[in-house]
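Structures given as structure tokens follow.
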Structure I
Amino acid sequence: MTTVTSVRPRLLYLEDDPVIAEMTCEVLAEAYEVEHVADGTAGRRRALDGRFDVMLIDRRLPGVDGAEIIAAVRTARITTPILVLTALGAVADRVEGLDAGANDYLVKPFDFDELLARLRALVRGYRAQGRRREIGEWLFTPDVQALYSPTGARIALTATENAVLELLTASPEHVFSREEILRTVFTEGESPGSVDTYVYYLRRKSTPELIETVRGRGYRAGAFG
């Protein structure tokens, strides 16, 4: 079986200054899969819709303020670590960012080595705690191969069940064909029927709504309405 892994952590970077953004993206791209957004409104949408390992958010953004974005992320129960960027001497910005739910802050202008070190620390801490992915009222923690029911009951998953669910929840809006799942998760030579079997196992352990069948196309993580 092939383990589902990400080569580089995914990073969402919200910054409206084009000069700073270009330099920073170039540095970050050496270690991260970077998605840069310059507008606060679009940035909030990506922060809430995307799946990232860490976020780097400027405190002052056009459209929607950085602190508002951070607060929206935490209200949505997204636990991705956030590093907020603030202007030199703007103590209130730092306080508001941290109060909104940021994990750490860095003052502009910043040293790139320090930025990378702080991001590494946040990603390490997040992974040590275990990633958390919500599927309706169910909680999936792929790093420990477990699924938690709405009542808090822990359900252990096999390695293959965990890999299937990790793939589906990594891109929850995407409909995965049986061939995609088979190619990514299973060993060579297994049939598409193996995918259906493990989807059945996961539903039997949890709820039929955990994985949605899209007729004629394949499967995706359940939306629960």
Structure II
Amino acid sequence: MDDWQLVVDSFWPLFWGGLTGTIPLALASFALGLVIAVGIALLRLSANRVLSWFARAYVSAIRGTPLLVQLFVIFYGLPSIGVTLPSWPAAVIAFSLNVGGYAAEVVRAAILSVPKGQWEAGYTIGMSNALTMRRVILPQAARVSVPPLSNTFISLVKDTSLASLILVAEMFRVAEQIATFSNEFLLVYAEAAFVYWIFCTVLSAAQSRIERRLDRYVAH
């Protein structure tokens, strides 16, 4: 009964920590990361070799290093050169840079998947290269990229647990505090895993719904 009471009493603090800590952190990081991803993807496709090389180097650096290391570099490493950030902004920056590196390849592939005839159609009606990209190519690429980007966001929700290591008040940080106070580490961490599963299940259902709605506008 004591264990059951602990589960009952700790569920709401964990769930609330997810709603007020984990989800906002993931949303802010994903939004900023998506902006970075689009920019890097466009640089990768640029005819300018310097810009293309920079984008390749960025993606390689992000994908070739652990997220935890990136988080520690931002929070613990930057103070050594005089740049000190609070834990929440540091986490947002680290997660955004990470999302930008991975999502950039998703966006680039989505842009390349748009038929070349769409470019020609834009040029035919007098659009410039930039205008064709903004009004014709990117909207179509956005639809193609929804499934992989949704998976990236769901993964990010789970990855935010690493932010507890730099003292960000998110769900896993709450779980650590409850586990330390109760000395029931296995039980509390298992319950935290269950709450993460709830969030990810809801997000997966939302992803499926969005994909079905977008599929209505695809010719079969």
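Out of I, II, choose the structure whose coordinates give Rg and Dmax of the Cα atoms in Å equal to 19.2, 61 when calculated.
I
Tell me which structure, out of I, II, gives -0.51, -1.04, -1.20 once log10 I(q)/I(0) by the Debye sum over Cα atoms at q = 0.16, 0.25, 0.30 Å⁻¹, for residues 120-175 alone is calculated.
Corresponding structure: I.
Using the calculated result 3.1 for distance in nm of label points 7 Å out along Cα→Cβ at positions 8 and 144, pick out the matching structure from I, II.
I
One of I, II was used to calculate helix-only ellipticity at 222 nm (-39500 (n - 2.57) for each DSSP H run of 4 or more, over all residues; to 500), giving -25000; which?
Value -25000 for helix-only ellipticity at 222 nm (-39500 (n - 2.57) for each DSSP H run of 4 or more, over all residues; to 500) corresponds to II out of I, II.
Consider the structures I, II: one of them gives 15 for relative contact order in percent (Cα under 8 Å, 6 or more apart) as calculated from the coordinates. Say which.
Considering all the candidates, the number was obtained from I.
Rule-based calculations on the coordinates, nothing more; no lab input. The model shown is predicted, which means the values in this text are computed figures rather than measured ones. Cβ atoms are built from the backbone, for glycine too; each structure is taken alone.
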